[in-house]
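Asker: Some structures are shown below for you to check.
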Structure 1
Amino acid sequence: MIYLPKVKGLCKSLNDMLKTIYDVYEKEISKENPQNIYLYHDFINNKNIINELNNLGIYIIDDIFKLNSDDLLIIGPLGITKQNLNYLKENNISYIDISCQIMNKVITKIKEHLNNLYHVLIIGDYYLDIDGIDYINNIEDLKKIDSKAKIYLPKLPKTNEELFNNLAKVIKEKFKMVVIEEFKCPSYKQIIDSKIELKEKYQKVINIDNNDLNIFSTNILKSNYHYQDDYALITDLDLTEKELDNYKYLLSFLLYYKDCLEKIVNNNSLIMASLNKEDNLVIKDAVNDFNDLNQNGKCIRGTLIALGEYFAKGKNENYVNLASAYETFESAILIHDDIIDNAKYRRGKLTIQERLSKAYLNKREGKKYFNETLKMADSIALCVGDYGLFQASKIIYDNYYNHPLFYKILSTYNDIVDKTIKGEVLDVFLPFASKYHFKKIGEEDVILTYSLKTSYYTIRGPFALGYLLGGKVLPQDMEDILNNMGIYFQIKDDLLSVFKDKETLGKSNVSDIKEFKQTILYTYIINTEYKNEFLKIYGKKNITNKKLKKIRELLTLSGALKYSEDYLDNLYYDSLDKIENLNLKEEDKDLLKGLLIYLKIREK
């Protein structure tokens, strides 16, 4: 179980501000001539929210004199100076003041102390439209203050703690009478109290100290945390309730995934070690190469088999060998895929045919020998892939022939293989048909390929196998969600394959371009003004870094990248909505949501 602070994320006043901003936005975009929306002063240190606002066309500004009557200004919690307010009124600029209550309290207290002849000092970046305040950011600033003055020193929300403490110490030493008063957001004390309670109650407390789900994911996967334990999540960051929930969902899936990964990897090692008992050195080397390639998978598909069994049965008892069989099947078809794509690297290692080529090409000279060596390498790699397919079926039979749904499990596995091969046929044919004008390829052709080659093989199929292992058939509402996730996985893969560096991917980032791969990036840009310039590079064999950069630029300028990213967002939020409507326990929904977030943030 994963526990969150009782008060999640932002203080209520800040949540109210965000709601107001979004309400204003919705109202404006519904108008025939909407105003440009700006925010005066930054009000939160949360790059995700700021990026989200920027994507809506809402920007933070400091210079009000750039505004005109077409603009609408939302005044943030720091308020606005009298001079700036007069400018808004004189120029008929619309504005909405959402200054938070805590700042109104600060202003009232400051005026009270000024009336009592205190000298008011403020440390930090705050600026208030009140005469008689001095702003202090270093010791030099204190020299101009009369040492006999009575000092009122308010500590305002989000003031730099170290800066305030250092200067406050000097101020207390220099002035005889110093009144320090700290102002906190209404829920701040509750958040602190909640964090203390969680720390006292649970031994395993995880602190979110960086608002980056990728960094969080990496750290959790490297940790020694396990799914069956209880955890508490705490943070000092300005996270919204939605963001904190996302950390919870992701953590839930990552812990489950970690436990499955360890078991599947260990089981794979045992199975692979038992397979290679050949005396013939050529065969032994070929099997060793397969075993080596089969050791470095992420085991996501195997984990989904475990998840399917868990959802069907409420516990995991029998998934490990089926997961190992599926990972073996995956390695086998990846070898076939590498032959088709003429790939040199897979999972950060040399592909089978590349290993064989390198081993023999330096032993002889001559063009004929060169061509025959490449053919030999491809042929043996093909055989090694076939070997993996056979072993996968054998592992299933050897371990599950007594299962009451054995024939259904085997039939479903064969159906996955069938659909994967059909998807690969389309994946090979569509680039050829498009490049040489045998068929105009549309988005529907690409989505069909995604559904067959990726969705069924990567997400739906493994989940269905796990359900059968748990004694049930995968429900249709669940299958619809998983199909969305599978298509999401492939579109994300297409984007990574072009826009990520090959070191991160562990494989080439130009292979899709060389192969004239048909993706929704392609089907979009081909219908824009950038088509001809794009086709001068796309599908060519010599893709330099300069040409790759140009492809990325064209995909961005044409809108193909944004279209694909929007497509992903629609799949993502549609899947979240459908998960919420499933008849599942909340912790099981958390696992599915966490899987979806994991697919969203992955970088390879």
Structure 2
Amino acid sequence: MTAKGTILLDKINTPDELKKLSLDELRRYCDELRHYIIEQCSVNPGHLASSLGAVELAAALHYVFDTPHDRIVWDVGHQTYAHKIITGRREAFRHKRQLGGISGFPRMCESPYDAFGGGHASVSISAAFGMAKAAELRGEKQRTVAVIGDSAMTGGLAFEGLNNAGASQRTNLLVILNDNDMAIDKATGALRNYLVKMSTSVHYNHFKQRLWCLLSHTPRLLRFCQKTGNAIKHGLLNKSNLFESLNFRYFGPVDGHDLKELVRVLTVLKDIDGPKLLHVITVKGKGYRPAECDQSVWHAPGKFDPETGVRIASGQGPAKYQEVFGETLLDLARLDRRVVGITPAMASGCSMNILQKAMPERVFDVGIAEGHAVTFSAGLAANGMRPFCNIYSSFAQRAYDNVIHDVALQHLPVVLCLDRGGLVGEDGATHHGVFDLAAFAPVPNLTVAAPMNESELRNMMYTALEAATPFVIRYPRGAGVGAPWRNEPFTALPIGRGRRLREGEEVALLTVGTTGNAAAEAAERAAAEGISAAHYDLRYAKPLDEELLHEVGKRFHRVITVEDGSIRGGVGEAVAAFFCEHGYDTQVTTLGIGDVFVEHGTPAQLQALCGYDTEGILRTLRELR
């Protein structure tokens, strides 16, 4: 884009400057802003399509509301690129998601305009209601807006927030439902169907919206009309608007790309007290044809040519663990008719869409509802099925009680596949799956496994099916190491048994999961320096291989444990406790993630910072020599 083409974008650094634009200038600014997002995301990838769909909405909100005094809570956070650029981070946006750069999500510590962090879905209504109630208690005139989109409304927490906020009729809270009929994949479920029906009720909703706007300065008459309308609808139609039944005044649907209409409606709504919901219809990927035509792929497309829309492949390499999971699940489903797949709106992300395409009746996309995904899986298992429930590790934190109470306590054969275990990279602290090993290992009845490579993942899935017990498998995001797996015969791996991969005399390396690959390379390089290190792959975080640990305790005085997870409560601490309990004089050095939230960067950069990449392991071997 030429300098002439960014004449408005380059001038606007704050919402106050944005407010000085005419509506026609604001329209041109949005066009420049959208082009800038496309341009920057083509070379520095991120969540593209969702943010393209929210450009006009972000501009209208900052144009109408007095931010940051008025609070805007974005949910989910990957629709916030326009918001970030409007609020003084245009140049910083060039380095989003990079080590030392700004986050791809809202962060309170990053900007006063980021009213609340938003890496996980469905939090906005609860958080915004808390903020609005705090302002009310202080007697402060402050407006609060929750922007909920990309199917985040399907999460149970969103409805808990609606239920609570709807009972507080004086609190100034505006919920904006940014409805693009998408999560990462196509939205599913009854709520999706309901919203589609609402969006087609154009004439009734437009009439009601204009009536409310006309009567906005006569509150008593407004309330009378609302009560009368609800009574007529209930009496004649025996049904009512879902949101109005929760005491939210419903407005819309509004075209989320009609900037003038958005500004007009928001200007009216901002001073109406009480809980309100504005239904905004947007197009995910708006303004960039490739993203509009394939919204799932362009949710986070990687690098691409902005002119042609051709995505730039990173080159052929080993299969991703997600691909191994997806194809193995299909193979298991062909072997056993009881096998079913459950995903909370991540079918393509975890590759369950492979089974979904082949056997659609055996895959259940439950929406962004991790707790329900686990308990639904438990119900399937209780009635004879063999569910494989795939949840990203950091999102599974939201289903912790369901795993304990509904699966483990009842000893039900649910296989919980924790995708994206460990440091995931550029999505940062909200998405790193670093707490799963420490969280699930203490739970009775659970088996917790972590494969070292693609073949191990395939065989652990088979082992879990054969075991018919509560089973957790955690594995990382991205490419494997090239171990053969496709079309390989299944082999059951003895539960609670590890393996010795390398003999050594001076020090023992104990690893779990894919950290074993870095440790194997470090041990090889250490041998070239005259350091003799044995290497053991534990395979299971629970139960630990006690026979293997007794062997290590008897032979070695120095042990290094390596895990792609939290050291506190992790496998290393469990190994150290075992040696202590059995009286072994063993010095244990634990490598992993310390008592910190790790920022965003590439996985290689972050593993190096945490000290458990190949160089970090080798450095520790040298120090212990």
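Bear in mind these aren't lab numbers, they're just calculated from the coordinates by the rules spelled out. What you see is a predicted model, and the numbers here were worked out from it, not measured in a lab. Cβ atoms are built from the backbone, for glycine too; each structure is taken alone.
Asker: Can you say which of 1, 2 returns 4.0 when distance in nm of label points 7 Å out along Cα→Cβ at positions 182 and 574 is computed?
Answerer: 2
Asker: Next up: Assign the value 16.2, calculated as mean count of other Cβ atoms within 10 Å over residues 414-421, to the correct structure from 1, 2.
Answerer: The structure behind it is 1.
Asker: If you don't mind, another one. With distance in nm of label points 7 Å out along Cα→Cβ at positions 118 and 526 coming out at 4.7, pick the structure among 1, 2 it was computed from.
Answerer: 2
Asker: Which structure, out of 1, 2, was helix-only ellipticity at 222 nm (-39500 (n - 2.57) for each DSSP H run of 4 or more, over all residues; to 500) calculated from, if the result is -19000?
Answerer: Going through each structure in turn, the value belongs to 1.
Asker: When you work out Kirkwood radius over Cα pairs in Å, for residues 270-333 alone for each of the structures 1, 2, which one comes out largest?
Answerer: Ranking 1, 2 on Kirkwood radius over Cα pairs in Å, for residues 270-333 alone, first place is 2.
Asker: Now, a different point. Supply the structure label, taken from 1, 2, corresponding to log10 I(q)/I(0) by the Debye sum over Cα atoms at q = 0.06, 0.10, 0.11 Å⁻¹ with the calculated value -0.46, -1.01, -1.13.
Answerer: This value belongs to structure 1.
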